[in-house]
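Heads up, there are several structures right after this.
Just so it is clear, none of the values below were taken in a lab; they were calculated from the coordinates. The structure presented is a predicted model; accordingly, all values stated were derived computationally and were not measured. Cβ atoms are built from the backbone, for glycine too; each structure is taken alone.
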Structure 1
Amino acid sequence: MTARSRPDAVSWVAALTHTPRLTKPQWRATHPAVRFLIATRTPVLVMTFASTALGGALAWWHGATDGIGWSLAAFGLLLAHATNNLLNDLTDSLMGIDRGDYFRTRYGTHVLEHGLMSVRSLVGLTAVAGAIALAIGLYLCARVGPAVLWPLSAGAFFLVCYTHPLKRLGLGEVAVLLVWGPLMTGGAYLVASHAWSGSAAWIGTVAGFAPTAVIFGKHLDKIEFDAARGIRTLPVRLGAQRTRAVLVAMLLLPYPCVAWLVAHGDLPWSASIVLLALPATARAVRACRRAAPTTPPPNYPADVWPLWYAAHAFASARSTGLLLLAGVGIAALAHST
């Protein structure tokens, strides 16, 4: 019987859509490629895809697209995000932050703390993934020009320094906005069109509020754990009540910004389809305006708990990002036909 056919093996679909918790027998029974998806928390990579694809769609809408270059950039950025997730778990585990009953070990699988991988294996996997992402970035510098070097360098800095020291200094959330905003969307536009666009960077910043809301929600979910360990994230510095207010503002801000960008011609009218994400955002806002429950509500997904603010913010961010991408994609397709 192969690993793929074993009943206790985790499927590709489960790894791509959930953050499953695995026992050691399940881990051994699961295909190595699926293990990689689990270790890197692949479901959250949809936010990276949305930001990167948005830059490509904007370039396509403007009539200039290097499809091969953009495809490589998208793959490289997805791999860079995966590397960051691996490095985050590796760093926090080695520093003793994730040990014991820390919040990170309560949702999803932590391959080190749950004894599924050795430190040596995780270091090797992180190094290989990061090296491939860096190699793609350097190739794009040669393909497009030296202008790619500065977003590549900035992205590499944030990837390496996010977990330590930026997160501890309350700058991790700012880094997320910069990376998932102007760097990813503006950088993808640059690779796809071979020209920098300030407009694309601003649009990316608007889109970047959604993933930034997710990280705010995650840090709010574990605010007591971080405070106890001296990790001074921005929510720890602001306090729970102020953080909830900021979180609600970030969830709502993309809508008037998109309306303004459409009115000024920076986004096509079809980008207004983002309004279809309002129900998901409204649910997230209702959840984020009050204190999180101490026990999961009825029918709340067991594989999501104890995430609360992050889970609701993610549902809103996923809808907002994909619908904004769809709106620009519709205009780009119409422009090319």
Structure 2
Amino acid sequence: MLPSTLSSVVLLITRAMDAEGLDSNTILKRAGLDPSRMNDPNARYSYPAVTNLWKLAAQASGDPCFGLKAASFWHPTTLHALGYTWLASNTLYDALHRAARYIRIVNTAAMATFEETDVGYRFRMGMDDAWRGLQPANEAMDAGMALIIDMCRSCYGPDLNPLSIEVRRPKPTSHLEEFEKLFKAPIQFSSEANTIYFAKDDVTKYLPTSNAEMARTNEKIIVDYLARLDKNNISTQVKSKLLDMLPSGRFTEEDVIQALHLSQRTLQRKLKEEGTTYKEFLDETRKELAKEYVNDTSLSFSEITYLLGFSEQSNFTRAFKRWQGQSPSAYRDQVRMTG
């Protein structure tokens, strides 16, 4: 099956075409896309067809900066629930980490990484190894990079400037100043990957737009959506069930097996193929959630104990010390100080 792209991305391109005075319906049909499906926020289009749409739209506009301008029409729903959990994240570190983890909700051919470097952090976007033959249009790469920067600034403030930018697309023959004006950072074209480098202090700064409860709620929507979208990704299936089960206290491997209608052997085999075990995945899921919960000062430690499915607060405290090297209270105090 070919990879797919969210209908909201096509809506973004359509708005950009309309702003240029183009006949968007005709161009959509030339690309083989049904315009009526844009009204369904959960609909998906063939990724190759969307790539063709980017090329046709840019050609019709005659604008070498069409991708950059298209990104300006973004709305949180452009990225489905990922847009809202991004905007509600505590820090850009959390937002970019979520973007890397859940980018497949936007495009199932895409992959992203978010890693620490010697000077800060880098966010890198590319194609999943299985789909490297389906390279994106230059305009799609422009829009993706511009969207990431614009969303970062919407949370952090307009004075956020990355350390540097690397893009796979060739250097444009004109309007280079438009790229420089938007990114406000040194740009290297014809690079191996699309990469944004951030300063550490910018990424770890506590954001005034954060809303931990909204971030968690929308992250659950993402996980459930991906679980429905990709039945073969067992980690997503297990995580979706664990998010439901943890607060109830019933989350044994047998409970998960029954909920997924699998045999124990099948679950173990599929998790092994993804490089993990049920015990390791449960621990990693709790670790990930614990950090988010402790960052949310509206939650007491007894509430967090319940949400993570621990029977005693002391058990949660011991686990948290193992994960983060300090107690939950010390970690929360540190967050308050840096925030």
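Of the structures 1, 2, report the one carrying the highest value of relative contact order in percent (Cα under 8 Å, 6 or more apart).
When relative contact order in percent (Cα under 8 Å, 6 or more apart) is calculated for 1, 2, structure 1 comes out on top.
State the single structure among 1, 2 that was used to calculate FRET efficiency 1/(1 + (r/R0)^6) of positions 229 and 245 (r between Cβ atoms, R0 = 25 Å, to 0.05), giving 0.50.
Details: 1: 0.50; 2: 0.75.
The correct label is 1.
Which structure, out of 1, 2, was helix-only ellipticity at 222 nm (-39500 (n - 2.57) for each DSSP H run of 4 or more, over all residues; to 500) derived from, given a value of -20500?
1
When Rg/Rh (Cα atoms, Kirkwood Rh) is compared over structures 1, 2, which one is greatest?
2
Consider the structures 1, 2: one of them gives 3.2 for distance in nm of label points 7 Å out along Cα→Cβ at positions 53 and 261 as calculated from the coordinates. Say which.
Computing distance in nm of label points 7 Å out along Cα→Cβ at positions 53 and 261 on every structure in 1, 2 gives 3.2 only for 2.
Please compute distance in nm of label points 7 Å out along Cα→Cβ at positions 13 and 149 for structures 1, 2 and give me the label with the greatest value. Walk me through the numbers before you get to the answer.
Details: 1: 4.8; 2: 2.2.
The structure with the largest value is 1.
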